[in-house]
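The following blocks contain the structures, represented as structure tokens.
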Structure P
Amino acid sequence: MSFFTSAEPLIRCKQEALDVQDLRGLLRIEWRLGQFQLFSGAYTRIDQTFMIWGWITAIIFTVAQFSQVNWYSQALLWSGLTVIGIVAMAALAWFWVRVEQLRWVVYAWVLLMLLGVVLTDAGIFLGWGWVVLNLCQLWLGISAIGYGVTGIGLRSRTFLLAGLIHGIGIVLLPTFSTLPFLFTGIIIAGTLLFLSEVQWDMRPPSASVMLTDAENVFNQAQQARRLAEKASFHQGPLA
């Protein structure tokens, strides 16, 4: 049996038949102008986590690139913002990862984020030049490791690919030596915001002790519905 679900595409449009753990805290956004629908989207708590981190990293790296705010003030601001992001991630993702038995993935991300904050602040406040000169490489590397861990936990090629993209970003960073923080922010924030808008591949769902019998039956029915929709799509319309 393959470690990955090879029949699943790496990314696709978001599925509508959601499981209990995805429906919990689902955020629906609709923008209308009169009778015209400008935008419609549904975001699970995992999607919301990606969105929060995407905007946090976009703000941090854009300001670091273009702002005249001194490094000490930025370090304090971004440390506080990162801690807020960590708390939001844990709160939003906790039910989902408990159902999927992936709490260790959240623990790994928390440790990686805290390690990044400690090294960044130490580099700035203690004058560790080698850290300050490699902040972009540091955060791209942390993100690459985090995505690798997530890809293994979810058995997802999408997240492993995301990790590879961040690794390639480290290699390409010297090419963008005049705008290193902007380049890094585009990769990290862009990946997060993209993942919040699509459906990524992961291992098949299984019954969870965190759910009631009725909720597990509901999830099985949703999985059957997704498989039926997928088969119908591949077969195409009958003549």
Structure Q
Amino acid sequence: MTVTKPPRAGGVQHAEFGGLDIAWDTRVLQPRSWTAEQGEWAAQLTGSSPSGPLLELCCGAGQIGLLSARASGRALVQVDLDPVAAAYARRNAAVAGIPADVRCGAMTEVLRPDELFPVIVADPPWLPTAGVAAFPDDPLTAVDGGVDGCDLIRSCIDVAVSHLSPGGHLVLQVGDLKQLVEVEGHLSRLSVDLTVLEVRDRQPRGVLVHLGPWSSIPVSNETGP
């Protein structure tokens, strides 16, 4: 990823992200090139998913969802609580020529109860509160995930449970394998038809998790002796 340094502190910066021109500044989380894999993975899952638009939660400047939408040809809805991030997401979608419905507000409030999405992608804040001081250049609201780092992770799963189309998929980013255990525990407590199907460990940068219906797990045809 190539980053153009701003002429002065607080100025707009630009990042090349999977061929997209992504504008951002220090009030939002800097686009991280490795997360392009998350967007590409979500796009691949649309090939076996129901029709309908993609949903990106905690979209920040919008790059992951935009990459998914461009690769899949799907419509896109993006959500972020921060108005600065939402403004950048709208700008970046317009520059890319990708129609995106960017909504600013709490993810539990800006989605209609009847809206369903075949694929949801989410990169929520996942740093434990005690660890955010180690990243002073990152906006607090974009990285602070609460005491265990999982507050927004759990919220994204809850929203996915309510808004995934039958047979739909969630591509979620967490910080480490310890948080993955909490993801599995949260799913168990919810008792829903959603489970961890695949994990891509990219530590120390993060961990990508594919969640989908139990019916997606291949059934072995092997028989015992």
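Every number here is computed from the coordinates shown, using simple stated rules; none is lab data. Only a predicted model underlies this, so the values are computations on that prediction, with no experimental measurement involved. Cβ atoms are built from the backbone, for glycine too; each structure is taken alone.
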Next on the checklist: Quick check: -22500 is what I get for helix-only ellipticity at 222 nm (-39500 (n - 2.57) for each DSSP H run of 4 or more, over all residues; to 500), calculated from one of P, Q. Which structure matches?
Outcome noted: P
Item to check | If P(r) over Cα pairs in 10 Å bins from 0, in percent, for residues 98-153 alone is computed and equals 20, 40, 29, 11, 0, the structure in P, Q | outcome: Q
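P, Q: which one has relative contact order in percent (Cα under 8 Å, 6 or more apart), as calculated, at 32? Intermediate values should be presented prior to the final figure.
Details: P: 32; Q: 16.
Structure P accounts for this read-out.
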Checklist entry - Which structure, out of P, Q, was FRET efficiency 1/(1 + (r/R0)^6) of positions 18 and 170 (r between Cβ atoms, R0 = 25 Å, to 0.05) derived from, given a value of 0.75? => result Q
Checklist entry - Which of the displayed structures (P, Q) returns the greatest value of percent of Cα pairs over 23 Å apart on calculation? => result P
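Suppose mean count of other Cβ atoms within 10 Å over residues 138-145 works out to 19.0; of P, Q, which structure was it derived from? Before the final figure, lay out the partial values.
Values: P: 21.8; Q: 19.0.
Value 19.0 for mean count of other Cβ atoms within 10 Å over residues 138-145 corresponds to Q out of P, Q.
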Next on the checklist: Given 4.1 as the derived value for distance in nm of label points 7 Å out along Cα→Cβ at positions 42 and 74, which of the supplied structures P, Q does it correspond to?
Outcome noted: P
